[in-house]
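Read the figures in this text as sums done on the coordinates, not as results from a lab. Because the structure is a prediction, the values reported are computed rather than measured. Cβ atoms are built from the backbone, for glycine too; each structure is taken alone.
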Structure I
């Protein structure tokens, strides 16, 4: 049996409940389970299945991976890394566009000066 001190998932669920100012009875009612059943989730006595994880994530407005991994969510980190890479790529492309626009303006100025 896991106790709360070595059950990060249960700890995370308890903190989310407390953050929303809910008691175990209110959450248990929303999940359609008894208070003792919910208490066992928070203490780690009961393993949480995927369906229950989805319910908890929806109730607390978080993702399932953030429930499981917290700040160490590899999915979120990979998205952040990808976004950072995309931002750098976009920045480079914007610089390229600015250079091309400057060249176009120079060419237009040369064309206009030859016509006059």
Structure II
């Protein structure tokens, strides 16, 4: 199981902020998000690539989460509707948008992007 961020636009996308929530509550790391989602105190083994501060070229994707413990995949999928992740990103012309999993990736124009106290740490 893995989650990816993909740039389907015509120019580079500079990801300024990324937020992961479970039940609407921000999570600092994928480990925290998975423990909250699964309601377990166990360590969840995973790989990840930092997305905040990255520039994604057009027609490219980056894996942002890769579950190492395949035995947890079914439990995660059963609870997946409680999980959301969103990104605020800008073009090279400083035009900015926000998008999230819950909006099926549909972008919404915003004036600017910036990190906040709910920003993802990984």
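Given 0.95 as the derived value for FRET efficiency 1/(1 + (r/R0)^6) of positions 14 and 102 (r between Cβ atoms, R0 = 41 Å, to 0.05), which of the supplied structures I, II does it correspond to?
Structure of origin is II.
From I, II, which structure was distance in nm of label points 7 Å out along Cα→Cβ at positions 70 and 86 = 3.5 calculated on?
Among I, II, the structure yielding 3.5 for distance in nm of label points 7 Å out along Cα→Cβ at positions 70 and 86 is II.
Have a look at I, II and say which one yields 21 for relative contact order in percent (Cα under 8 Å, 6 or more apart), as calculated. Please report the intermediate quantities before stating the final value.
Details: I: 21; II: 37.
Going label by label, the one that fits is I.
A value of -3000 was derived for helix-only ellipticity at 222 nm (-39500 (n - 2.57) for each DSSP H run of 4 or more, over all residues; to 500); which structure in I, II was it taken from?
Details: I: -24500; II: -3000.
Going label by label, the one that fits is II.
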